[in-house]
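These notes open a run of structures that come right after.
Derivation of every value follows stated rules applied to the coordinates shown; laboratory data play no part. From a predicted model like this one, the values you see are computed outputs, not experimental measurements. Cβ atoms are built from the backbone, for glycine too; each structure is taken alone.
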Structure P
Amino acid sequence: MTYQLPDLPYDYNALAPAIIPEILELHHDKHHATYVKGANTALEQLAEARDKGNFGVINKLEKDLAFNLGGHFNHSVFWTNLTPGGSEPTGGIKTALDTKFGGLESFQKEFSAVALGIQGSGWAVLGYDAFSQDLRVYQVFDHQGNLPVGQAPLLVLDLWEHAFYLQYKNVKADYVKAFWDIVNWDDVNERLTKATQA
């Protein structure tokens, strides 16, 4: 089994002006593709190491796989979390945001603060915690570091520089603000439904 780069569910220019076509093409076709290739390479190297009994390299290769697979998974969620023109929360996600955060505006403030507080590269995440059966907002360092156990990601925001620097330079706050104009709340709601039924 190998991992595949998913197609974008929209054209490169569809998310402008929030994300310009040049960034979207580079981000998907180069960066995301590199993580897919890296995950597949790590799988091949792990199989080879096992076949040869070279178990000393397993830990390093598992870390390589976790990093690249985290990049592949997070980006796959990210693309579907976005939609041209954005949408409004409805259904279960609207109720959950109202209950947990006091509404969309309060949630956006908390999520944005978490996103802007990331030091270095990482992701801001709205997740569903299977243990507490509640929503949580948290940071993920790199692609996989500091990931709490039992979380189903509902909404993710890429804060690696490749996601915004060509357009927003070092003004991450403008990138985070623009993100809210293209959030696909229907996708977030569908993810919540699946997480609560699992």
Structure Q
Amino acid sequence: MKSLRPIDLTYGAVFVCLMAIGANITVWFPFLAVPIGGASVPLSLQTFFAVLAGLMLGRKLGTIAMIAYTFVGLAGVPVFAGFHAGPMVLLQPTGGFIISFIFVAFFVGWISMKNQQRALYLYITAAFTGLVFNYGIGVSYMYLAMNGWLELPIPYTAAWLSMVPFLIKDAVLACLAGVFMINLSKRKIVMRQLSETGV
């Protein structure tokens, strides 16, 4: 197994910070909240950054970054949404989404790195695969939490319907992540060609 370089640890740390910022973006932009069931549910950029971690860092480092983010929050550093922290956060209905970020980064990184071809459709396919794991795990966990230990029974369909505004937002951001990566790949190619020609 290839050891991690200091620059790899730096990249991973950057995404830990981005996840913390993305979780609490509504602190600086309070209008980014969706009213659901009489409550105001904040939008976040966590899924976007988890997808980007997989695309930019790859399967291994992206997954490590998401694991590090999760454990930093569980250890008591307020990096989760609403500046919350601690193991009890995982018992909340949205705790499954935190767990899902690890799988998002892994599968996005695996798909994007499996094929050496740098194409927009490949990045977007990888990003949408990440969304499947993000919402598949997150919504199912929310359903189990609400109907289980929280004793607030809701239908599985209702759990999914409540996530529609967030799913639309994350689908758009997934496409943007793909566009960002294809542009970044083109710049890397140009920079490599310039370095090889000595320009």
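Looking at mean count of other Cβ atoms within 10 Å over residues 63-70 over structures P, Q, structure Q comes out largest. To test your reading of the models, identify which of P, Q gives 0.05 for FRET efficiency 1/(1 + (r/R0)^6) of positions 55 and 103 (r between Cβ atoms, R0 = 30 Å, to 0.05) when calculated. Corresponding structure: P.
Can you tell which of P, Q yields -15500 when helix-only ellipticity at 222 nm (-39500 (n - 2.57) for each DSSP H run of 4 or more, over all residues; to 500) is derived from it? Write out the running numbers ahead of the final one.
Working: P: -15500; Q: -24000.
So the calculation was done on P.
Of the structures labelled P, Q, one was used to calculate FRET efficiency 1/(1 + (r/R0)^6) of positions 23 and 47 (r between Cβ atoms, R0 = 41 Å, to 0.05), giving 0.70. Name it. The read-out comes from structure P. In terms of Rg/Rh (Cα atoms, Kirkwood Rh), the structure with the greatest value among P, Q is Q. Structures P, Q were shown, and distance in nm of label points 7 Å out along Cα→Cβ at positions 111 and 183 at 2.2 was computed from Q. One of P, Q was used to compute relative contact order in percent (Cα under 8 Å, 6 or more apart), and the answer was 25. Which one was it? Considering all the candidates, the number was obtained from P.
Rg/Rh (Cα atoms, Kirkwood Rh), for residues 7-94 alone was computed and gave 1.00; which structure, P, Q, did it come from? Answer by label: Q.
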